Structure I
Amino acid sequence: MKGVVFLGNRRCEVRDVPVPRPGHGEVLIRVEAAGICGSDLHVYRRTDATEQVRGHEACGEVVELGPGVLRVKVGDRVSVHHHQGCGACYQCARGETVACTVRHQIIGVDVSGAFGEYVAAQERNCIPLAATSSFVDGAFLACVGSTSFAVLRRLGVSAHESVAVFGLGPVGLSCVLVARALGLRVVGIDVVPGRVALAQVCGAQLGVDGSQDDAVSRVRKFGAIPGTDRGEGVDYVVETSGSTAGRGAVLPCLRREGKGAFVGVASSEPVINPSDIHGRAATLLGSIVFPLAWMWDLARLCGVSGLSFEPAVTHRFRLDDAVEALRVADGAVGGKVVFEPSAP
């Protein structure tokens, strides 16, 4: 089969590699859609090469069952949670396979990944798609969509409240889409005008170009109490850019007793004064990936609400065009970039 490997220093190659074989409790999936994630790009930019087929946002159709498979059937349309734990430790029992303490394997890192025509995955990591969901929706469920759902769930959001999303890459755009599906009012902030416009296509009621506008003032006014023009701040802030400026804006944008979450990874500069947390009675938290059961919950939400992540996609490529696909994703000026290996 065809598979994409990274050669180091922003280089990649499409190779002919063996089709992975499903072991006990595993299934073989023909990949129909695979998203390029920011964490894939971190590896793509490194200097070292890898022989491993990369990619972890896998969605497709089950074509073969390994021994011991009980639930999944050939022909099922499934999305795959990429953190494959042992299934037996305390963290796996909680669904937190990302924190498995016994055998923590990641698709596309420790085992063959989604940037290929086929991928093998543990049955318990396969989540059935709603009939109305596309394979591309399933690729979002595999990582960025569920990551966005998880941060909003950890914040405890409610309909009609307000949320500001800093950073409108694929994770931020997914946050916009999920927040709107949950009934929140959303303002999106980025320094790339095209991404600001895309956030509004995804449902944000306000888009703010942080390179031109006073983002904090715009966000605080967006969160004003109805009937007033006083900028009180928003109920929630989700920071996905990992930038120093974005992180530094979280507390100033929150209303009193508001909640902020940090999702993006990049800057290591200190930006928070604990006295500001105290003065606002604010709550700050970090959010990474998601428990396995929450992926089931998001798949259900897509089915009952009509939520689709398709509006966040700006580029689609075949595996043969991997060099261009990774170049576009690395440019960080558009929305989500996806591979569709079976596309004609």
Structure II
Amino acid sequence: MVLLLHNHEIRGLMDIPEYIDAVEAGYREYGNGNGAAFPRKSLWIKGESSDTYGGHMPPGSKASFKLKAGLLPGLRGAGLNAYTAGLPDGLETYMFLFDAESGALAAIMEVMYLSWLKTAAVSALATRFLAPPGSSVLALFGSGRHARSQLYGISNIATLQRVQVYSRNAEKRNAFCARMSAELGTEVVPVNSPAEALRDADIVTAITTSPDPVFAGVDLPDKPLHINGLGAHYPWVREIDTHTVVNSRVFVDVYEQGISENGEIVIPMQAGLIDDSHVVGDLGALAVAAVRARLPDTKWTLFLSGGTGVDDIAVAMHLYKRALERGIGTIFEFNLPYQFEI
């Protein structure tokens, strides 16, 4: 019996705090050494593209096929997230979820909706571990749909008094702020420059498609704060500049994936400014307290994430169980009787 779950069926199965709890449970399993992650692999489709995603595509490639996987035995889940990006139908992404005890295929899910909230849950969890106590001012770079869920996620773990939003499109920025102010009852204001967004910030979140740093590290407040960089996951692109990386206590989602695909780390490593030891640990290590989040003299912490098989499987397994409880989705039968006859 395989459960088929569409995006519209996943909506409402869990609220944002439950997404955060699910992600934490997954990274705790991984941090304890019981889970495993297969880092994202990109297979490039050759050709010329009029849309190169602002520099995210390597030369000579028009699109990609990607996959990442995870195993979380304590949650009884294992699976593969496979997707295409850059082709005419847009992002097409699916989860194949297995029962890690029986070995059976448990579910096939559309991933766009769960990934939207899962990404917010990942950065919210990192912010809970890493942000200075009493953080109340958020600088938000980006005003797309992921910026919206990011704001909801951070609002669930910090009491925000003010959110300062910068994105390149002033019209979208203004509309986003008006909407989010009304939805959250929080002061969400558009600003005209990255430096203005950073003023007095306790938390900084970048969730854009920019291939280049979205703010100058020298403009960060000279005080304890936490930064999330979430929009870039190729070695040649980055949202966060070298100054910020070099002067921050750095964490990633999964260590092996983080140090190989985040341009924020790879670019200064190639320049000889840092080595891989500059990354203190990953979200699994934070979840099980294997590393200290902040030291007494820590000013800036930085968390970099592009999404991993750990958070994919953790969230998918919780959604699968909730869907079964509520009778949501469509049952599909595989492994019908057959014979090995020619």
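Of the structures labelled I, II, which one yields -8000 when helix-only ellipticity at 222 nm (-39500 (n - 2.57) for each DSSP H run of 4 or more, over all residues; to 500) is computed from its coordinates?
Going through each structure in turn, the value belongs to I.
If relative contact order in percent (Cα under 8 Å, 6 or more apart) computes to 23, which of I, II did it come from?
The value was obtained from structure II.
FYI, it's all coordinate maths here, none of it is from the lab. For clarity, every value in this text was computed on a predicted model and none was experimentally measured.
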